[in-house]
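Colleague: Structures follow.
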Structure 1
């Protein structure tokens, strides 16, 4: 039997002091992704079956390039935030949790950067 109260056990553990920001960013990216996803889906659907030259002409517009880059950035950032919550909630081994978090963040960052680079390369040429 321990004389330490539950409050004493909890004190000192503290919080990451990042929960509110994380929650807000997840909501902001979700709200931003709603119109961006609709726009991207209609844009891609309208180019279905078109030639490469038509796609290049489409990406010649700075508005279209900026919108696709915003869509990709918001999507990958939102995915990163969501996966972080799932990993933190369901992986209990601290070492494994850290490894999976680092691997996931790295993979999403690399894929996001490569995706945005592909859009920019298409827009500005090889």
Structure 2
């Protein structure tokens, strides 16, 4: 259980973790204009991302060779189910509210602009790249 808010620095911006229990998690992603997080999927984690402010391009699909793109603006939301390949690129500085199942380290990175790869998160590497 998360007792206090945590800031996680990322090379594309930062995450503000405000809730993490055995049943759900909540965080705010702040993605800097021109940056994007890794092309990734989750094996168990389900999430909903809601655009609080900004504008972003969301890439998603079930096959890497056949991904779709959608422009998201303030007030838009997208649901991400397990094994959905996805990536968000900020067209403006963008803040996203994410609510999800609790598996916050359940990520498989397929492509990454910052050289990160594989399963899970590496907080030390993220901090060094930010």
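Colleague: Assuming -27500 is helix-only ellipticity at 222 nm (-39500 (n - 2.57) for each DSSP H run of 4 or more, over all residues; to 500) as calculated from a single structure, say which of 1, 2 it is.
Modeller: On the way: 1: -27500; 2: -1500.
Of the options listed, only 1 reproduces it.
Colleague: So, one more: Which structure, out of 1, 2, was Cα Rg over 2.2 N^0.38 Å calculated from, if the result is 1.51? Could the numbers behind the result be given before it?
Modeller: On the way: 1: 1.51; 2: 0.97.
Derived from 1, not from the others.
Colleague: Next question, about the same structure. Please compute distance in nm of label points 7 Å out along Cα→Cβ at positions 3 and 35 for structures 1, 2 and give me the label with the greatest value.
Modeller: Values: 1: 6.3; 2: 3.0.
Comparing 1, 2, the top value of distance in nm of label points 7 Å out along Cα→Cβ at positions 3 and 35 belongs to 1.
Colleague: Suppose distance in nm of label points 7 Å out along Cα→Cβ at positions 67 and 99 works out to 4.4; of 1, 2, which structure was it derived from? Walk me through the numbers before you get to the answer.
Modeller: Values: 1: 4.4; 2: 2.7.
Derived from the structure labelled 1.
Colleague: Kindly point out which one of 1, 2 the value 2.4 was derived from, the read-out being distance in nm of label points 7 Å out along Cα→Cβ at positions 43 and 59.
Modeller: Working: 1: 1.1; 2: 2.4.
Traced to structure 2.
Bear in mind these aren't lab numbers, they're just calculated from the coordinates by the rules spelled out. Note that the structure is predicted; figures quoted are calculated from it, not measured. Cβ atoms are built from the backbone, for glycine too; each structure is taken alone.
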